[in-house]
Structure I
Amino acid sequence: MLALIEMNNPSNRWLHRFACLLAFATFLLICAGASVTSHRAGLAVPDWPTTYGRFMFSFPISKWVGNIRYEHVHRLIASVVGMLTIVLTFWLARKEPRRWVRRLGIAALGVVIAQGILGGLTVKLMLPPPISIAHASLAEAFFCITVVLAFITSERWIQAPPANETANAGLIRRFAMASTIAIYLQIILGATIRHSESGILAHIIGAVAVLGCVITSMVIVLFTRRQREFLRPTCLLIGLVTAQIALGLVTLMVRVPKNADGQLSAVQIVLPTLHLALGALILATSLAITLKTYRFLALPREETALPFAAGALS
């Protein structure tokens, strides 16, 4: 009841909008990071946290040339995301009645700080593969946290009535969760390929596993009465995954190993960037479906276990 009262406050609607802004800014940051890696611009700015010895926000635009542009813009967006995360964390601490949501906000702040440190280490240590892979993987984990915060602060989420018991709810949940986990692991394998030139076969096998999970989810939804509302997002997810597999195969055909010399073509830069950006979009879509299954589906004759399930709003 307290949560319902709070959501009627216009300031809490703005809290949700701000959480959506953070999630969108994080997606832009992931795209900017992908562009840096595709252009091989990770060391275009050799110092950190300064930019050629200057405070990054005072670095003159006239010097944003070549690969410096991509790395510097990436740092600027990262700084903005960090500041937005600080604001959201304190906003949640003051206005959010659900303790677990406030804790998730604190976790987001901790993750973004860790991400900033990893980003600095990639420069200081000259792009070591383990740290670069960890940096890319943690970025996607932080993106997931922002997506969750955007969903659970929405008016529809908070004011949703208790879910009715649904046949196959457990199966739908499990395959939705399995798809999300598999997609995240795929992203880690993709980062491994980009930064260490290994794991290509595992990445291809993983793509098949992801496609199998999302197709199975759609089949289960099709055979579940009154759950057609999950059919459209599931079909969207299958379409995105199919497009991603095709894009990934083309990317593998045109990519040049990280340690190879020579100038990259526009195709060799754009395709990997799009591939990584689409991967983040697929992860967010799958996570959104998973969240919906835990909020709007009830297991027959048993209670839901996760904290964001129906009835656990305070």
Structure II
Amino acid sequence: MEGKAKLELLDYQVKQPATRDLFKHLQKDGAWVERDDVWIKFWDRKGNLTVGYGSPKCIGPELEFGNVVGDHYGEQVLLIKVAWGGRSLYRDFRSPSAGLPAPEVLEKMLASQKAKKPAATLDDVKAPFGASYRAMLEEVASTLANLKTLFPPYEGQGCELAGFVWFQGWNDMIDDAATAEYAANMAHFIRDVRKDLKAPNLPFVIGQMGVDGTRNASAKMQKFKDAQAAAAAMPEFKGNVALVKTDVFWDLEAEAVFKKGWRQNPEEWKTVGSDYPFHYLGSAKTFCRIGKAFGEAMIGLSGKKT
């Protein structure tokens, strides 16, 4: 999840009595705080943790996650963020031990591609499966191999992988086949990440889909949420994988303006939200609260004290 809460929204809310306490630690003397003890790399953006590491000029969960874990650990903390839009666990992040879908499924996909591109081959169909998983591992490996170049203050003290956060779901939720496989594919993903990163006990946090909040989840969405919960509840993951509900952080104030007509009420909308519902309305409150919950869950799994 890149994060779609606009900085102009955050800058507005940090000054409002109702939200000032939630955000006041993010600014000092009217400027955004930059932490020199928490570093972040998100593709071609890198540096001290501050605002703006979501979508361009936006924040996501990384901001408060980084603040929480940065406050907890005495050592410097590095966040490596890997996020794209429109990806799925079923296809793009499918990890090696999950294998490919059944041959008949691939053949059906090929027929669909051939209808648009007659020259398509079975290899073309197979190519996207696992591509984002491999790219993610390459990004992590490349970052860790070039720490001194990327972050000159790094003094060669070595590093320890402290945890992994997975926050994704929409593109698997809208596909019944992907939802049906999600728990199994998530289990494969966790095992493979730990194996490929050579961190067999790596704490793992799964952010459960929370779009529409606690009251309005459709049957389709609830089925997907149940699949995410089923993966985290597997006996082998007891005590080392945490499921974090995000529906409890849904912004009802932003939802009310969105439903009233966000395009018809732009001045009111820009004081509460930034984007569409499937991006949590671009609510700064929501993304900060989710990030804080992820950080607390990670610390709870690690058992490592400050």
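Given 48, 22, 19 as the derived value for Cα extents along the principal axes in Å, for residues 137-208 alone, which of the supplied structures I, II does it correspond to?
II
Once volume of the Cα convex hull per residue in Å³ is calculated for all of I, II, which comes out largest? Walk me through the numbers on the way to the answer.
Numbers: I: 133; II: 154.
Checked I, II; max of volume of the Cα convex hull per residue in Å³ sits with II.
With FRET efficiency 1/(1 + (r/R0)^6) of positions 73 and 249 (r between Cβ atoms, R0 = 30 Å, to 0.05) coming out at 0.55, pick the structure among I, II it was computed from. Intermediate results must be reported in sequence, preceding the final value.
On the way: I: 0.55; II: 0.80.
This value belongs to structure I.
The value -25000 for helix-only ellipticity at 222 nm (-39500 (n - 2.57) for each DSSP H run of 4 or more, over all residues; to 500) was derived from one model only; which of I, II is it? Intermediate results must be reported in sequence, preceding the final value.
Details: I: -25000; II: -12500.
Derived from the structure labelled I.
Compare distance in nm of label points 7 Å out along Cα→Cβ at positions 121 and 177 across structures I, II and report the one with the greatest value.
Values: I: 3.0; II: 2.2.
When distance in nm of label points 7 Å out along Cα→Cβ at positions 121 and 177 is computed for each of I, II, structure I gives the biggest number.
For which of the structures I, II does the calculation of distance in nm of label points 7 Å out along Cα→Cβ at positions 113 and 241 return 3.7? Kindly include the intermediate steps, with their values, before the conclusion.
Numbers: I: 3.7; II: 2.9.
Going through each structure in turn, the value belongs to I.
On mean projected area of the Cα convex hull in nm², for residues 153-256 alone, which of the structures labelled I, II is highest?
II
Which structure, out of I, II, was distance in nm of label points 7 Å out along Cα→Cβ at positions 49 and 65 calculated from, if the result is 2.9?
Matching structure: I.
Read the figures in this text as sums done on the coordinates, not as results from a lab. Predicted model, so just to flag it, every value in this text is computed and none were measured. Cβ atoms are built from the backbone, for glycine too; each structure is taken alone.
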